[in-house]
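Structures follow.
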Structure I
Amino acid sequence: MAIYVREAHPTDGWRSPSNDRAGIILAQPRKFEERLDVAEKCCQSLAISMPLLVDDLNDRVGHAYSGMPDRLYIIDRSGRVAYKGGRGPFGFKPGEMEQSLVMTLLDQEGDK
């Protein structure tokens, strides 16, 4: 699943010229309903097909997992972090994540 934590490049914050060129012009949501709307737009424009959850306005999940701007995690069945990738998108290492996922699944099969 994906968790939308906050707008990375809002017009009222660290604005990104590349977002402006792409027509992504959004202020940081001030109400949870606004954040839900922005998360839905993000999901549609990026064609995200996995379930998308939305962090609340106090950014509890974002702070706990250091999720800005993007970060990939594998959480095992017992709720422990089995893999924590680098900050994305430049810190993404799909091969490393895939290896960790395979090892996590093999460990969990052995626990049965």
Structure II
Amino acid sequence: MLHEMKLRKIYFEKIKSGEKIYEIRLNDEKRKLIQIGDVITFKNEQNLSEIIQTKVLDLIYFKSFKEMAETLPLSKISFENSSKDEVEQVYHTFYSAKDENKYGVVAIKIELINKN
């Protein structure tokens, strides 16, 4: 199955360079459709014609962003210079605590397969 997501330029570039191998999202209805082996096309929010394609290698589920930050290597989610608390705070700027409690969190392990 093919999925599409938008990313801020900084995270887009980190995936493109191979530094970021986990994309962290709420495990909402859209993300529950993702399976290992699927392809995700990421679009740069600042230039939607710039895309990269990735293959889903693994899906790791967490109850919270805090649990995720305590488990995964921060360098692989693009937060190598941040504390675990700072990582949690950043994700709360994207997602509410209410939605985090409702859906949980998924770490999508990806491998770059194509970049334009």
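All of the numbers you see were taken from the coordinates with simple rules; none came from a lab. No experiment lies behind these values; they were computed from the predicted model shown. Cβ atoms are built from the backbone, for glycine too; each structure is taken alone.
Table for the structure above
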quantity	calculated
For 3.4 (distance in nm of label points 7 Å out along Cα→Cβ at positions 58 and 90, calculated) the corresponding structure among I, II	I
Origin of the value -11500, where helix-only ellipticity at 222 nm (-39500 (n - 2.57) for each DSSP H run of 4 or more, over all residues; to 500) was derived from one of I, II	I
With Cα extents along the principal axes in Å, for residues 26-73 alone derived as 26, 26, 17, matching label from I, II	I
Source structure (of I, II) for relative contact order in percent (Cα under 8 Å, 6 or more apart), computed value 38	II
Ranking I, II by distance in nm of label points 7 Å out along Cα→Cβ at positions 66 and 98, the structure that comes out highest	I
